[in-house]
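Below, each structure is written out as structure tokens.
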Structure I
Amino acid sequence: MAVVTLGCKVNQFEAAAFESGISALGGELVRDSARADVYVVNSCAVTAKAAAESRRVIRRLVRTNPAARIVVTGCYAQIAIDDIFDLVDQPLCIVGNGFKHMLAEVAMSDRHCDLEMYMGDVASAREVSPLLATSFPGRTRAYVKIQDGCNNFCSYCIVPYARGRSRSVPVADVIRQVEAFAAAGFIELVVTGIHAGAYGRDLGPGSDFVTLLRCLGENFPGLGFRVSSLEPSEINDEIIDLVAQSPGLRPHFHIPLQSGDDGVLARMNRKYRTALFRDVVERIREKIPDCAIGVDVMVGFPGEDEAAFVHTRDLVESLPVTYLHVFPYSKRPGTPAAGMADQVEKKVKEERVAVMRELDHKKRVCFYESCLGEVREVLAERMKSGMLRGFSDNYIPVAFPGLKSGVGRIHQVRLERISDMTVNGTID
């Protein structure tokens, strides 16, 4: 049995939970998909490219073993059932995002799965499908899912339609998951969700994201926690101070900007404007000078003229951010933006992506140079070319001499020089 996963950190966690459930039921997992007689595809639909990749993977697996049982789940399965059935002639099992807790049983079943579907209306789901991962194969840093769904309905995004409304994992279940990963030997975890900053709003008074982080720090003082993406409007002084003061919280924020033009942000249905974004970044840098600040930037959104793009470029250039994730706008059928006028030509989008990626390179180099000479904690994730490699607490890629036995451990590394966008160092 093989599990193939595309997409976000939440999908990666869910895949680990699927594998744990399959193993618990006696299934044999293989990494070589050519040997599998059951395939689980955890699909993605966040962009048109991701949806196309999901289709390609399904077709490839069917060609690899036409007799295999195919189970498809994830966001593409949720929004494109008919398209999936049109891909192949053989029966498929489709498991909706609201029924992922049943996936291991479906995959292990010997029942014929002609039009066997576990879908339901994900928009009406009020609880997160209960999943527990007891391992996270191939990783030294595990992801902990605390939340699912989104209420924001950005005009370019299909996720609220595929994942449903925002729902939080109960605190007790989050703690149980962290305990499982701690027992498996993980020493750093990424706290993630589709809209992680919305955590707790559906759980009642006294439940929110900051309270959860504080709880994790108090209950697991020996573990490191890295926060996944947070909306700018959700990063207040309380969470900045918590990250600044808590040894277990890594100095690292990832914040979606998307556009540096207020008109474009309004058309995107984003809930903030550039002045707020600037204020958030500057407050983080003031209180946590060595903090990594990553930024998502989307270029070529409908109606983004040259002046709007220049606003984005100039804003990012003026801010003390660390790195950028840059991507062109991708028309997603079923979203309001797909039908908007003034779609930007592909060539123009490519040119703007290139400009922003050059700026990303400059920002990374600037931040890395500012940290040379410091001793940072580095989680060694792998050995390559005789060097241990991993990321520092403030998300700098680091390579340093060491033994293979050092993989999976945290080392105190002095950062010395930059080489090919990696900082070389030595154990202090």
Structure II
Amino acid sequence: MGKNFSVHVERIWRAGVAGVMPERLVPEHVQLDGNWLIVDDETIDLDGIERIAVVGAGKAAGAMAAALEQTLGTRLLAEKNVTGWVNVPANCIQPTDRIHLYAARPAGLNEPRPEGVEGTRQILKIVEGLTPRDLCLCVLTGGGSALLPAPVCGLSLDEKISLTRMMSAAGANIEQLNTVRSQLSQVKGGGLARSCRAGRLVTLIISDVLGDRLDMIASGPTVFSHSSAAEALGILEELRLIDEPTLATVIKYLQSLRREGPRAEHLMDVPRTQASHHVLGNNAAAVDAAGVEAERLGYSHAMVAATRSEGAAEEVGRHLAQMALRMRDEAGPDCLISGGEPTVTLAPEAVRGKGGRNQQLALAALAELGDCRDIAFLSAGTDGEDGPTNAAGALVNAEVVRAANARQLYTQEYLARNDAYHFFERAGGLFVTGPTHTNVCDLRVVAVRQG
């Protein structure tokens, strides 16, 4: 059963991802009934709409834009002069008729780039040119923060990149990252909504933030943020970055903002546009879809989707491994599906290897599992990317453990230097999918044979 066992955890994982693909989610939530556009329980009379503009950003935003074109159909695309601009990674470009998909960063580099700044400028130009008789549809997904860069005046893009790198290396979670970034951007924290002149702004979201906080997803470009410069400074203090010399300009800006009190635009948070938000898919939906496949394959499964940051990847991996051992040796469920997003505190750059949070989690689990008899364990990012690698995550089973032992690969050494990629490259177990065109955090599947 060993080989099929590992095949099963992959099939369950892929079913979870399939459950949150834009081409599935958009038609479920966005429909046409005559000249009425229906988004969940919101109805829009298109007879009163002159133009429709589609803007947005994210790893899944290109697929969402393509699905929207299919939903609107050829007639409406022409009648409503549908246009748009959506910032996506270079490897997420796909054919569209009216909505321009723009490569705002290269594939595999999840950081803001100058081309992203230009793309954001084009998006702001579009929404500023709309009128009260127009409808703006905004598609936002995970990865949107890096794809919508617009630094505040006086702060360079390189300084924002350096800040994000340092925060990530210090183990910052997505809420901490986006709280700070929203204070340093012209578009995040409601900046896009403030610029929009359309009569109606409808944001369609595939969430990569546990708990689906709207102001955190892509740093909330269409949600007015109530975070403050004081909060941002507190986060940098907590991460021990407040005295970092290379962040001096950032710290000085935030300190001046704190002295001024609430950001000036927050004093005028009455939008020019009627705004609404709809979460089409999230981590819990992926876990549910994976559960359906596990049941179809004959497993008695348990499911859990985190609603807040889980903490260190190593701790999560060890905990899941301990649960796997109990499941194997005791009566009860024989499959565990979990979703979440842990953090990784990086080793010093001089000794740091290569990997991502899912590979680090899987390696920590391997260290706990012993010979991994009758257990298969898969942890991977639903976007198909895990850190700065070409892998989505890693698979652990008895075959991988045997190969690691034969090659005398010592888990603790690889864990200590964040080098899980090279461990699994040598032992087998790297899980490579390529970009999935969706993004709802991480999905882990454990299956055991009891007895």
Structure III
Amino acid sequence: MAQKLLIIGGVAAGMSAAAKARRVDPELEITVYTDDEYISYAGCGLPYFIGGRFTEKASLIARTAEEFAAQKIIVKTGIRAEEIKADTKTIVLKDLKNDQVFSDQYDRLIIAAGARPFVPPMDGSELKGVFTLRTIHDSLNIKDYLHHQKPVKAAVIGGGYIGLEMAESLLEQGCEVSIIERAPHIIPNMDEDMALIVTDYLQSKGVKVYTDTAVAGFSGEQRVTMVNTDKGPIEADFVLLSIGVLPNGEIAARAGIELGIRGAIRVNDRMETNIKDIFAAGDCATTRHLISGEEVYIPMGTTANKQGKAAGENAAGGQASFKGVLGTGIARVIEMEISRTGLSERECRQLGIDYIAKKIKANSAAHYCPASGEIHIKLIADRRDKRLIGAQIVGLQGSAMRIDMLASAITMQATVEDLIDMDLAYSPPFSPVWDPVLVALNQF
């Protein structure tokens, strides 16, 4: 008799798990339960959809339920998992279309329940014009509001990647944009000296940037008109709350599954939880930092896909592992590109690592090429052995993707000496004779 795999949740982790499990075991019975209508889509593309870079939501869809059905993977939408009964290997489910409650049994279970936007208790958060952005439905609601209400002053609460990308989209919609960040600087996972370059750039484009500023709530008659902060009110008739996410780990906790940092489901490198035959992956799960070795919660679409793949293979009887992350990230706002990987100076200090940091400013291409723009690179190495442990890049066109070579070097535990004479490609439209990465390495 065929074994039965149930998966709670779709999108990156859940559907990657289902697809990989099917490749490993062609006979495995696979059923995915998700409370969303859209099961596999490009969540990172939502700001660009809102901004009008493309107009059809179908462009966001990676795969449909029908396409998975062709692989003998059953996908049931509009169904929420209510309870996991580990002792009987049963999950209790609720059909959101008719409120019918039913159950299903599994041999192995993968929890890919994702995360939800963090919305702290604040007065006025229920007003029209206050949004979060996590799903296709969220993006459609925002597009509808922008089209019909035509807001003039937009406030983005949170200066992370999504906040910056949405600032660009709102500028393109003709809004005056304010970014409000509680931390001392925007892009909190980068160091302040690098983030300030982006702040100066945003301000040069007319964006108002408020840092070290806490939001207390919102005011307005039915529709938002004001953001109330500890530094005073800020006018806004559109607000995006982009202050992070919370892992959906509650259903696991009620089943006796151990939670880790920030309430995410604790897993090992095989994506196993503390309960036999139950795995977890994606934005609801923890991972390990490849440098510090510590448990971290860094929800990213790339990580969700990799964790899902490992969970699916192991749930189907394979022997996969996912070792961890460096926190590599990349984003663009208007024409400014930003990227980072490994540890920042702040993280090094928190971990007690004795480090050396070097920063350079250069051209991204030969100075006489139209594509050449300013690029800032910051590298961080362990003082003891000069092993590269962190990198941050801020610059114009062609800058940010250099982070990938640095992430590769950090993953391979390369030292500055190992990298200082790398044979990097050179052509004037792409790089100066001395690539800025090599210039930075030669500062050590």
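Structure above, values below:
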read-out	value
Top of I, II, III by Cα Rg over 2.2 N^0.38 Å, for residues 237-364 alone, largest first	II
Which of I, II, III leads on distance in nm of label points 7 Å out along Cα→Cβ at positions 181 and 373, largest value	II
FRET efficiency 1/(1 + (r/R0)^6) of positions 93 and 213 (r between Cβ atoms, R0 = 41 Å, to 0.05) - structure with the largest value, from I, II, III	II
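Each value in this text was obtained by applying a stated rule to the coordinates, not by laboratory testing. Computed from a predicted structure; not experimentally measured. Cβ atoms are built from the backbone, for glycine too; each structure is taken alone.
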